[in-house]
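See the structures that follow.
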Structure 1
Amino acid sequence: MAALSAPIAAAAPSPAADPDAQFLRIEGVSKRFGSFTAVDDVSLTIRRGEIFSLLGGSGCGKTTLLRMLAGFESPTTGRIFLDGQDLTGVPPWERPIHMMFQSYAIFPHMSVERNVAYGLKHERMTTAGRAARVAEMLDLVQLTPFARRKPHQISGGQRQRVALARALARQPKLLLLDEPLAALDKKLREHTQLELMQIQERTGVTFIVVTHDQDEAMTLSDRIAVMDKGVVRQVGSPQEVYEYPASRFVAGFIGAITFFEARVLAVSAGLAEVEAPGIGGRFTARAGEGTAPGDAVTLALRPEKIAISRNRPETGNMVEGVVKDLAYFGKDSLYRVTLPGGALAHVHAVNARRAPETGRGVDWDDRVWLSFDPGAAMLLREGA
């Protein structure tokens with residue numbers, strides 16, 4: 001599946017003119033374990049100083065790719081270059097790379113201060129220089145008051161920052177983070193995401209984050225590579241992969257979405273008229289390059305792009321339906337609406353106003369109108 005439309009982007013400088021744009025080059029890398037291909041011909045360029053996320057479900061190859069960058073696995077085919085250096089045959093301990101594991105791997109019998117200092121044991125530094133570096137790292141992650149405590153005496157978020165400080169103490173060119181926030185609860189995870197971004201900005205170290213959490217990738221990343229079955233399906237900014245997915249897989253993996261099979265009836269002035277039997281009508285969507293009458297497409301709609309009302313809209317794409325289910329979350333509500341063609345549409349509405357004490361809004365079994373702008377509809381089709 002490929003999207004019919006793509007964002008208009010400003011012309012970027014050529015990689016040859018900007019060496020930082022190719023700080024890390026992954027060229028045709030594959031990894032096979034017997035007959036199983038974990039990573040399949042992946043090529044990526046990662047810029048100096050960015051937070052780049054490898055996003056995908058379990059078994060998609062993201063951690064295997066990370067381990068090849070760290071040197072814990074060797075590519076079956078392909079090469080990896082870091083800041084112009086070919087890493088082929090370079091052992092993990094000689095790479096200017098540090099990996100922060102999901103378990104943090106900090107020593108329970110050592111204090112916070114000694115854990116951070118541990119990574120500097122084999123560095124050619126004076127005692128005073130080592131102490132100054134440790135103090136700098138503790139200040140960076142705001143753990144100076146906890147320097148003498150043991151890991152069991154601090155919180156999970158603080159243990160995560162100990163591991164981060166130890167990783168950054170050796171001043172790596174590249175920091176690899178494998179599911180770094182998976183062990184934290186939701187609120188702490190959201191807070192720590194912002195802390196990670198601030199620390200990365202202050203240090204300028206390039207971060208590569210492996211995660212299965214799409215919200216985490218969207219929050220942290222300058223760019224995201226969405227992986228599936230060992231293959232990179234799309235690379236782009238969070239906005240690009242969300243608003244302009246390159247395939248039905250990416251559209252379905254990033255955020256919530258509803259798909260409707262459709263056929264293009266006509267194309268005019270950049271707009272396509274499509275018929276979607278599952279919705280029960282004809283609708284207008286923005287046409288992408290190459291869209292032609294007769295094309296079989298998928299009409300994809302994000303729940304938050306659909307408006308719901310008990311009153312019929314005056315203009316635009318609209319369809320009447322019946323509320324089958326609803327879930328009230330306080331700040332927002334999610335509706336499942338049965339459409340005339342039999343399909344279910346998911347609608348996400350923000351509760352911007354305080355609910356009245358009397359009367360009601362949209363409720364179960366209500367007949368409602370759904371509406372959406374042509375630009376909110378994504379058309380996906382088979383092909384390149």
Structure 2
Amino acid sequence: MSAREKVTALLASAGVEIGGERPWDMTVHDERLFGRVMAEGSLGAGEAWMDGWWDVEQLDEFFHRLLKARLDRKVRSPAMLGQVLLSKLGNMQSRRRSRRVAEQHYDLSNRLYEAMLGPTMQYTCAYYGPDGEHTTLDEAQRAKLSLIARKLHLEPGMKVLELGGGFGELARFLAAEHGCEVVSYNISKRQVEYARKLCEGLPVDIREQDYRDAAGESGQYDRVVSIGLMEHVGPKNYRGFFDLARARLRPGGLALVHTIGGNVTRSGVDPWIAKYIFPCGQIPAAAQLTAAMEDRFVLEDWHNFGPDYDRTLMGWEANFRAAWPELKESEGLDERFYRMWRYYLLSCAGAFRARGLNLWQMVLSHGDVPRYEPVR
């Protein structure tokens with residue numbers, strides 16, 4: 001069977017045709033695509049997309065169908081096997097390696113992120129609500145900030161430790177709207193610069209340091225919060241992360257961890273995502289997190305609103321596409337970047353739609369909270 005026949009059969013099992021008329025069907029511009037996919041798997045497919053070898057009108061739905069049919073488990077490549085081997089042999093999220101994602105991804109132009117994320121500058125999943133009552137991306141991002149604050153039962157004067165601070169909006173929100181004092185750790189130079197300007201005049205201390213540096217502090221905090229950091233912590237560091245959070249959280253305090261989560265424990269990460277978007281990233285599975293927090297915390301609440309990440313990513317992609325003509329000129333970005341960025345956003349939307357990925361918020365305590373009532 002030729003490479004073309006093999007790829008055609010795999011796609012057909014997911015309800016996708018080559019040359020079909022439906023928006024999720026594939027149009028092939030270069031016949032070399034098939035050999036590349038069979039030899040290199042998802043890395044070859046993604047790079048071929050960036051090279052313009054193939055197109056799909058509705059890429060998010062294309063990936064939804066492929067991932068629902070678990071085609072990602074049927075094509076193994078040397079790149080994927082290499083990811084697994086590296087993960088087993090070394091710590092892919094060491095201090096030195098962790099800097100790669102900041103330099104390659106988070107330190108891209110702030111103008112790009114402003115255009116894509118909107119006024120809240122929230123680069124994590126929005127919260128559309130149990131009934132989808134928050135209808136716009138901006139409303140849903142503000143609802144996410146409010147949800148975090150309500151789950152933490154904040155009071156004025158509380159001291160909050162933030163591990164992984166993003167562009168600073170959560171720290172600003174907790175300080176300005178809830179009267180808290182915030183210390184925030186972040187290794188992205190551009191995000192730190194942005195956050196410091198945003199939080200100027202507020203009791204917020206933005207530190208350009210690795211989250212692990214918080215272990216060297218002597219004080220404790222009323223609340224510990226981590227939004228979108230766990231995806232960069234890595235399996236060999238999960239235990240250390242929860243040890244750190246436990247040590248910094250005072251008796252009677254609460255911690256909240258917000259993270260993407262997978263249904264299956266994996267040793268590697270998608271090779272294309274690892275190369276072009278999130279180097280050294282790793283999506284945790286539930287078993288990994290519960291093992292790491294065992295005998296360290298009481299799990300007070302575990303909330304999954306993963307389908308909201310599909311809507312969030314589609315909102316980001318629409319914003320990016322609308323801003324592209326201006327970004328292309330002002331930031332000097334080319335067509336290859338445009339295809340890469342849309343592939344990233346839409347493939348991830350498809351993954352959440354297929355329910356292969358989740359979005360978890362976990363509320364933790366030392367076990368000295370008399371009763372915690374879940375908040376939605």
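We did not get these values from a lab; they are worked out from the coordinates using the rules stated. Keep in mind it's a predicted model, so treat the numbers as computed, not measured. Cβ atoms are built from the backbone, for glycine too; each structure is taken alone.
By the measure mean count of other Cβ atoms within 10 Å over residues 102-109, tell me the structure among 1, 2 with the highest figure.
Structure 2 gives the largest value of mean count of other Cβ atoms within 10 Å over residues 102-109 among 1, 2.
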Quiz item: To which of 1, 2 does the computed value 30, 18, 9 (semi-axes √(5λ) of the Cα gyration tensor in Å, for residues 262-325 alone) belong?
Solution: 2
Quiz item: -14000 is what came out when helix-only ellipticity at 222 nm (-39500 (n - 2.57) for each DSSP H run of 4 or more, over all residues; to 500) was calculated for one structure; which of 1, 2 is it?
Solution: 2
Quiz item: Given that mean count of other Cβ atoms within 10 Å over residues 22-29, derived from a single structure, equals 15.5, which label among 1, 2 identifies that structure?
Solution: 2
Self-check item: mean count of other Cβ atoms within 10 Å over residues 126-133 - structure with the largest value, from 1, 2
Solution: 2
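Could you figure out which one of 1, 2 the value 4.4 for distance in nm of label points 7 Å out along Cα→Cβ at positions 70 and 206 was computed from?
2
Could you figure out which one of 1, 2 the value 136 for volume of the Cα convex hull per residue in Å³ was computed from?
Values: 1: 184; 2: 136.
Derived from the structure labelled 2.
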